[in-house]
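Below: a set of structures, written as structure tokens.
Every number in this text was worked out from the coordinates using simple rules, so none of it is lab data. In this text the structure is predicted, and so the values were computed from the model without any measurement. Cβ atoms are built from the backbone, for glycine too; each structure is taken alone.
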Structure I
């Protein structure tokens, strides 16, 4: 993980490619493409994560549907200027390295992420009808060239209670996994769209002792 910005935001995913590479944009003659990757959960379900990569990383023809890959990179947010999308913000994994592997059997941890960022909205704490505690967190993670990624995170149990006391500007570190979640968006009385949200499901979080008084908290299983 060379460089301080890479150390603020590090993602490792392994899974099966489920879409052909789709062109997204070009910068200074370098093309960037997106594939969708099916990443297994422990509960025998899957997360479906979009992954962006440079055409210089691997030949496009190698990244076929059905291939199993391991990805190292960062979870990023981008403004979405596509005319055929209602999403104003794109959330995806930006690949720094992609390796084709034989099977998922050789992967011990298929989905992990570490972020070091700043609280940019007061966390929203709530409980479900079944009494489970949840907190929604929006984290600003610094990137090179004076940019930041704005990443939604969700905390549970003791982590949610811990998050409810956080203030805007607090610097925290989080560990967890990249999660996809289906939801329905009501467009009008006659039009309901199914969409996919992407967020970080937090398993561990702590205050950054370099910038705050140290407070640690692990998820209550």
Structure II
């Protein structure tokens, strides 16, 4: 086989005894009794493959929805509660872009990355959920950034948020990108253009249902 025909990534699911095993490039990365239970691991594998191969876009770990034609970014690490908050915003009329990555182009616009949401819904394991199950549309075109909210989840706390300078919003995007700045120096300019039209906030939030209402009031939408 010509090297140009070689796959970028080789994913296999095989039954071994009572289990199904998910392997990537012949390395087992997950196992489960049911195929559906391998889906979260498969999504994360595909995420990593996509992000590593981006050329014209740069990624930020951020839940992303669109309200009134502008993107709202919720930067945060994996397991920071982004997906549950995104799902709640979708149930209240937002358009889905992603629950994990904001993909930003050289003009600072955000592109959809509408993978299935991974939600726990009170369970220890994540399950895939489509935006349609939240009665939400999926974005199909890039959008300018309207808001960047860096929110720390504190279940026993209270909603507390304040406006911060755009420079801090830029640092938030840089802190949450999986890319190495030395390898992608043009990323700073792209992120600067992204925050140039955005209102930036930082603070604390409680549960997703309460936080979604507060966010919609903050950006001037009824919730």
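Sorting I, II by Rg/Rh (Cα atoms, Kirkwood Rh) from high to low puts II first, with the largest value. Mean count of other Cβ atoms within 10 Å over residues 62-69 was computed and gave 14.5; which structure, I, II, did it come from? The read-out was computed on structure I. Which structure, out of I, II, was percent of Cα pairs over 13 Å apart, for residues 38-117 alone derived from, given a value of 75? The correct label is I. Structures I, II were shown, and helix-only ellipticity at 222 nm (-39500 (n - 2.57) for each DSSP H run of 4 or more, over all residues; to 500) at -7500 was computed from II.
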